[in-house]
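Enquirer: Listed next: structures, encoded as structure tokens.
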Structure P
Amino acid sequence: MDDNAEIQQEVRRWLEEVVIGLNLCPFAHQPNKLGRIRIAVSEAADEESLLEALQDEMSLLDASEESEIETTLLVTPHMLDDFEQYNAFFDLVDVWLREFGWEGDYQVASFHPDYQFADTDPDDPGNLTNRSPWPVFHLIREASIDRALSSHPDVEGIPERNIARVEALSPEERRRLFPYLFGG
């Protein structure tokens, strides 16, 4: 298996066992079951190349029917290991979304091995809700978000439930679900 296939496999495992398995995103199960979640690995090693990769993936989403590709997880294993740099890169992503006219049609969500919510300690268990095996940019169609939000009975309660869910994990469960955080 090549490196990219292994990375895709790790991200798929995280998606299925953590995001869907812990029900952190109640909207991910159906698109995953239908094979509508694309996992792409970028070879980008600098910001310009990564913006090009984001543009390519967004263009692919734009040209695809939602029944083919509903959402994309763009994995960046060759850069942005540092969470502060990753987080700062989102300023460029916001400009890029506006520049290409995708604002309002798409959103980009963030997942990172060292993800840390503002005003939390690095070891706060709540950060696990957004910790992935690699830096990931989640490209999401606004139409998918709108549909999901309109059909969910308590959207506002999702973050609180997610934090409670990961806080309730035993140390063994954390090591099993997040091996990349515990040297496994």
Structure Q
Amino acid sequence: MSSTTSDHNTVHTAVQQWLDNVVIGLNLCPFAAKPQRNKQIKIHVSEASTENDALEDIYRQMQELDTTPVEDLETTLVVTPNLFESFDDYNQFLDILDGLLIQAGYDGIYQIASFHPDYCFYGTHPDDAENLTNRSPYPIFHLIREDSMEKVLKHYPDPEGIPERNIERVEALTPEEVATLFPFLKK
């Protein structure tokens, strides 16, 4: 099933709003605002409808990061609207992506952050607020340059505390704020 241009625009807009309002707006990633201001974040809406196609697409996006100066492209969000409706399938695919990083020689060069509409951390209940930190309108694989992450972490106080601060932030949201910020959540 291939997306139409209209579908592509809808997906891109939803991810952009999530990035602006949730990731940056709630400061869940304190490193995202600057590359967003500098237009260094690419949102790539993948047409992949099979896991193999998704692997190829993600690999191509890593190759583009390889050949594009960081000043022009800091990071890429690969969105897969046609795949991984099930969080379990998505989570299992992350293991395959780890293998791709190693096999392609990208281990230590890129890391992948994961986001999904039904994201659920191990040991949590699906309704636990802390899962909101990784919930997104579509399945997303965030390709992060390791070098860039190392640079920003050197100058950021208490990076180990980010997850706990994020959990506190989302737990403090009112039901109305959750409904506004996460309109894609299943009721």
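Enquirer: Give the label, chosen from P, Q, of the structure having the highest value of distance in nm of label points 7 Å out along Cα→Cβ at positions 22 and 134.
Expert: Numbers: P: 2.1; Q: 1.3.
For this comparison of distance in nm of label points 7 Å out along Cα→Cβ at positions 22 and 134, the top structure is P.
Enquirer: Suppose you compute Rg and Dmax of the Cα atoms in Å, for residues 126-165 alone for every structure in P, Q: which one lands on 12.4, 31?
Expert: Details: P: 12.4, 31; Q: 13.2, 35.
Answer for the origin of the read-out: P.
Read-outs throughout are calculated quantities, based only on the coordinates presented, and are distinct from any laboratory measurement. Worth saying up front: this structure is predicted, and the values here are computed from it rather than measured. Cβ atoms are built from the backbone, for glycine too; each structure is taken alone.
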